[in-house]
Structure 1
Amino acid sequence: MEKPSTNEPEQVPKSIWHRNLIALWFGLFLTSMGFSGMMPFLSLYIDTLGKYTQSQLNLYSGLAFSASFMAAAVVSPIWGSLADRYGRRVMLLRASFVMSVVVLLMGFSTSVWQLIALRFIQGIFSGYFPNSNALLAIQVPKRESGKALGILSTGGVSGSLLGPFAGGILASIFSYRVTFFITGTLMFLVFLITIFFVKEKFTPVTKEKNLHTKQVIKVLNRPKLIFGMFITTMIIQASNYSISPILSLYVRQIMNNSPSVTFFSGIVAAVPGISTLIAAPRFGALGDKIGTEKIMIFGFILAIILYIPMAFVTNVWELMGLRFLLGISNACMLPAVQAIIAKNTPVQVTGRIFSWNQSFQAVGNFTGPMIGSIVSSVFGYSGVFISTSVLVLINLMLVLSETKTLSKARA
């Protein structure tokens with residue numbers, strides 16, 4: 001099979017992809033806010049569904065948290081194949097509608113196994129994030145894709161920032177169950193935004209013409225680069241999530257069990273998102289000019305430099321400052337990966353490629369906390385930051401090898 005001569009997407013009027021960018025930004029914002037808003041009280045909600053020992057509660061909470069990621073890792077390639085056959089907008093509508101129903105049903109759960117099953121179904125029908133990226137990637141000119149995808153990523157980041165705060169307030173004012181109902185309503189609003197404001201000109205592909213996995217790989221100009229970006233995505237997510245299980249405990253340790261630990265833990269958790277929100281569009285635009293791979297490499301180097309001193313901070317303000325700078329490195333990494341994938345993927349397999357990337361991202365999401373928990377139990381909280389720095393260093397070595405061809409091509 002011949003490779004396409006160009007990866008440039010079909011020309012879409014700027015007014016259309018601009019409107020899609022705005023609509024998808026709000027869709028990602030609400031979706032991310034809904035998902036992250038459930039996390040602070042998920043284990044507390046489980047505790048109301050029965051009488052459990054502490055170890056049982058920890059186990060069930062872990063299962064409920066990871067169930068959606070495990071399911072997404074398995075089924076994402078299937079949805080990606082269907083996206084390339086039927087269109088990305090259809091997949092966005094499918095994901096947002098089913099999400100709204102599933103989250104509403106979580107509020108009616110009467111046992112922990114019902115909740116875990118619904119979280120698993122949530123993962124099966126997820127896909128708003130990768131299909132948003134895929135739809136925009138095929139509409140935006142390659143020369144502007146870094147900036148556009150960087151802006152789009154801030155929707156998810158800002159939603160993740162506000163989600164735990166909003167979820168905590170709603171749960172305290174109303175109840176856990178009512179908060180699920182409100183979140184489900186937000187998911188349905190995402191469905192309405194998508195159906196009325198997101199546009200896609202798509203010609204359905206027959207099943208016979210839909211490419212198989214081996215054929216998808218054959219049409220890639222740089223398959224080694226693309227699969228390297230998948231692994232890079234997985235390690236980025238594992239690095240970010242490895243700290244999640246111990247962050248509040250680490251804050252408690254350096255604050256000597258101060259009564260304000262909960263307040264400062266929330267700030268420490270949220271502060272990287274603020275700097276990412278500010279920096280991502282700027283670094284995306286800069287990457288379009290000087291090379292996206294250069295921005296990504298800078299992000300890895302900065303992360304390595306920042307993680308090491310985090311292991312030795314003596315007060316929460318030092319940790320907060322380092323975490324703020326870490327948000328800048330985050331702005332250079334995952335959006336850059338998305339941009340590199342978009343710039344090096346033929347239009348007809350964009351959905352498949354972004355869905356594969358989501359599978360690797362989901363693997364990183366649930367392996368990261370496991371790594372953090374194991375390392376902290378053996379080496380303490382400081383050991384998690386050191387091990388994360390080593391993990392990022394390994395990723396940097398991988399990226400330097402993967403992106404040699406991009407630098408040579410540009411030269």
Structure 2
Amino acid sequence: MDTTWELDRSSIPKELTLLLSLLRTDPEPDLFAKYRDELSGMNWDVFLQLAFHHRVYPALHTNLHRRQIAWIPLQVKLQLQQQYQRNTFEMLHLTSEMEFVSRVLSEVSIRSLMLKGPVLAADLYGDLSLRTCGDLDILVPMQDLEKTEELLRKLGYVKDEYIQTVLNDWKWRHHHVTFFHFQKRIKIEVHWRLGPGPGKEPGFESLWERKRTSSITPNPVYYLGREDLFLFLVSHGARHGWSRLRWLTDIDQLARQEALQPVKLIPLLKQNRHLHLASQALVLSSQLLGTPLSGPLEGVAAGHRGKSLAQEALFYLREMINLHSEPLPEPVSRYHKRHLFSLMSLHHKVLFIMNFFYPYPEDAETLKLPKSVHFLYFPLRPLLWAWRKTKKLAVSQGGTS
């Protein structure tokens with residue numbers, strides 16, 4: 001990797017810079033001396049807000065305690081400790097439900113792979129309490145999706161019917177459905193793809209062949225092989241602009257594992273056109289968190305495109321953006337759309353553009369047709385799209401006149 005090139009971090013606030021330093025797996029020497037002049041002007045409320053927004057407070061609390069950093073205000077430490085303890089109980093609660101759901105699925109011969117959650121905390125950090133998790137993400141074969149949904153309903157889960165579809169476009173435009181258990185306060189996302197289409201990714205059978213078994217539960221819980229996990233994490237993080245540092249600390253921990261095999265990883269990344277996404281992730285991780293890179297991984301991070309994409313991602317960190325808080329401000333929405341397009345491989349961009357010629361649910365709302373003639377939405381789509389745009393423009397002009 002070109003050691004003379006660095007990310008432009010001039011716009012990053014000092015509170016975020018300090019947070020990044022404290023999150024490093026390998027602590028920087030004499031950190032107090034580095035920040036001595038800035039401590040008096042440090043906004044500790046902003047510092048805590050960043051730690052909670054980025055979901056890194058468990059690791060931050062542990063690092064402060066382990067390294068005996070005395071110059072952090074006591075009130076800051078107490079708030080971090082309180083949230084750390086709350087997260088520990090939540091992770092234990094999720095672990096129990098993860099094992100239960102995995103066992104029930106297995107009993108009806110549904111194969112399942114945990115994508116994140118407690119298994120990720122144990123695998124990457126060696127401790128359930130060191131990572132936060134808001135839900136359970138379960139990957140099942142497409143042919144078992146309906147059976148899985150039926151089973152979850154019997155267990156008391158309620159499906160969020162947010163997906164609108166026409167001509168079965170949900171199978172490739174979306175990648176998961178969401179269920180919520182109101183008594184247990186647990187959300188489960190059932191995946192049939194690793195990410196939304198169109199795009200290339202490993203199929204379920206390949207992922208199943210390379211699966212691993214978690215050791216944190218008495219009954220077996222299966223999750224992604226190490227190289228597949230790396231591919232999934234870089235794709236997921238990139239798609240969300242690396243807007244939470246938690247995803248970047250995952251990359252830091254995974255890249256440090258000696259069992260990660262570049263000889264398997266790099267062909268997998270190339271085959272699925274994810275090499276530039278891995279480059280972006282490794283550039284961010286190495287320069288912001290001090291992830292050591294050598295050999296093939298250093299070569300992956302050396303790509304010019306990965307550096308450019310990494311610089312673009314600093315926008316999300318600088319602005320503390322929550323992409324799940326909709327509607328997004330218009331400037332953020334525009335930036336994110338452009339960034340998502342820049343992340344795509346050439347093949348992906350071609351598929352993405354072709355995707356616009358396939359009917360959308362909005363077309364069916366604009367002109368309702370019997371299901372037997374839904375194929376007519378293909379030739380009608382340009383007209384329906386133009387009609388919606390014209391109507392939207394007219395409403396906009398009328399509202400400002």
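Values in this text are rule-based calculations from the coordinates and carry no lab data. Keep in mind it's a predicted model, so treat the numbers as computed, not measured. Cβ atoms are built from the backbone, for glycine too; each structure is taken alone.
Computing distance in nm of label points 7 Å out along Cα→Cβ at positions 42 and 234 across structures 1, 2 gives 3.4 for structure 2. Quick one: distance in nm of label points 7 Å out along Cα→Cβ at positions 18 and 178 came out at 3.4 when computed from one of 1, 2, so which one is it? Computing distance in nm of label points 7 Å out along Cα→Cβ at positions 18 and 178 on every structure in 1, 2 gives 3.4 only for 2.
I have 0.96 for Rg/Rh (Cα atoms, Kirkwood Rh), calculated from one of the structures 1, 2. Which structure is it?
Working: 1: 0.96; 2: 0.98.
This value belongs to structure 1.
In this comparison of 1, 2, the computed figure 15 for relative contact order in percent (Cα under 8 Å, 6 or more apart) is attributed to 2. Which one of 1, 2 has helix-only ellipticity at 222 nm (-39500 (n - 2.57) for each DSSP H run of 4 or more, over all residues; to 500), as calculated from the coordinates, equal to -17500? Computing helix-only ellipticity at 222 nm (-39500 (n - 2.57) for each DSSP H run of 4 or more, over all residues; to 500) on every structure in 1, 2 gives -17500 only for 2.
Given 60, 32, 28 as the derived value for Cα extents along the principal axes in Å, for residues 58-193 alone, which of the supplied structures 1, 2 does it correspond to? The value was obtained from structure 2. A value of 0.35 for FRET efficiency 1/(1 + (r/R0)^6) of positions 266 and 322 (r between Cβ atoms, R0 = 30 Å, to 0.05), calculated from one of 1, 2, originates in structure 2. Comparing FRET efficiency 1/(1 + (r/R0)^6) of positions 50 and 82 (r between Cβ atoms, R0 = 41 Å, to 0.05) across structures 1, 2, the highest figure is found for 2.
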